[in-house]
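Engineer: The data blocks that follow each hold one structure.
What follows draws every value from the coordinates through simple rules; no lab data is involved. It should be emphasised that the depicted structure is a prediction, and the values quoted were computed from it without experimental measurement. Cβ atoms are built from the backbone, for glycine too; each structure is taken alone.
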Structure P
Amino acid sequence: MQSDKAPDDRPARHPYGRDPDAIERPVFSAVIRPHCSLGRTGFRVVMGLCCLVSLVTSLVFLQKGFWPVAGFFGLDMLALWLALRVSFRRGRSFEEVMISQIEILLARVSPTGQRAEWRFNPLWSRLHKVEDDEYGLQSLAIVSRGQRVLVARDASPPERQTIAEGMTRALAEVKKGF
């Protein structure tokens, strides 16, 4: 009976010196989510304070006979509530980036759960960066065989720079291995 362990209890090595599982193991992996400045409690506090200010101001205008102003304050509160709801909904979206020896996987998941995926060969891919001296990294894209897909669209420039550095190191490591 032959064991798959080396005599000193180490796992046996691949005949060519490579780990066969390393091909599929991610060299780089990230989940990128848009920044949300308010949580549920913050939303309630902001809406409560704005409604209070709107109500007090509306009452002052009502007493002076300017009743249409109260309606406009109500419309403002409705617009603020809708804008914050859209922001929360958009905050449920995210991007996944995974780089392994055999592929780059970019997946975008919308707020409704719809998933879009792009797969690239890491040996034929490169990163395209658009940088501004004052504002930092403005856009990051994976380019391969004439296809260009933006990465970290909702990230801030410093976050996008960190992701770009990690992806650059991972692509260099993958290309060095071949």
Structure Q
Amino acid sequence: MSQPCKSIVNLVPFFKNNQVLKVLDYGAGKLRNTIYLLKKGFEVYACDTAKQIKKVNSLIGADKLPYIIDESRLISHRLNVDLVVSNYVLNIIKEDSDKLKYIKNVYDILKQRGYFLLEVRRKTERTPTDCAKAFTKEELNCLISSYDFKKIKDYSSKISIIFLYQKIS
């Protein structure tokens, strides 16, 4: 398995200090963050498309992880998690309406005062103007502004934007 995202590794002490116990890795991909967080003692739910889940299960075996959820059934689970982790997921969602639906799902899944760790590819002066796979900080904040989130931390780098939000109502 590959290494977890650096943002997650760096924020584990913050999460532990703020009583984060239950985590959703939303768009879990190859489960690198899921497995890391499980090893750190969190209760972790991994969520992705049915196609990705099938691919991952064939690699690791379905019995290795207790909570893998098909994205199409996520809302019916009413998880009420302390933290949602989203690493580069918004970069692969093509339609703006689907991006907004994804953020709404995050909001609905989080418990009151829960955290949303969002990491995306940063748009730079070299990024083509029609590139929907990268964001500026302003574009990202605009997407999030439809919901009641407060930005807690900003760990942005040259290649990515990393925000930690908290659900405030």
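Engineer: Name the one structure among P, Q that distance in nm of label points 7 Å out along Cα→Cβ at positions 78 and 142 of 4.4 was derived from.
Structural biologist: Details: P: 4.4; Q: 3.6.
Computed on structure P.
Engineer: Now for a different question. Consider the structures P, Q: one of them gives 21.8 for mean count of other Cβ atoms within 10 Å over residues 30-37 as calculated from the coordinates. Say which.
Structural biologist: Numbers: P: 13.8; Q: 21.8.
Of the options listed, only Q reproduces it.
Engineer: P, Q: which one has helix-only ellipticity at 222 nm (-39500 (n - 2.57) for each DSSP H run of 4 or more, over all residues; to 500), as calculated, at -13500?
Structural biologist: On the way: P: -13500; Q: -9500.
It must be structure P, since only it matches.
Engineer: OK, next. To which of P, Q does the computed value -0.42 (log10 I(q)/I(0) by the Debye sum over Cα atoms at q = 0.11 Å⁻¹) belong?
Structural biologist: Working: P: -0.70; Q: -0.42.
Checking each candidate, the match is Q.
Engineer: To continue, here is another question. To which of P, Q does the computed value 4.1 (distance in nm of label points 7 Å out along Cα→Cβ at positions 54 and 158) belong? Spell out each step's value before the answer.
Structural biologist: Values: P: 3.3; Q: 4.1.
The correct label is Q.
Engineer: Given 2.5 as the derived value for distance in nm of label points 7 Å out along Cα→Cβ at positions 86 and 118, which of the supplied structures P, Q does it correspond to?
Structural biologist: P
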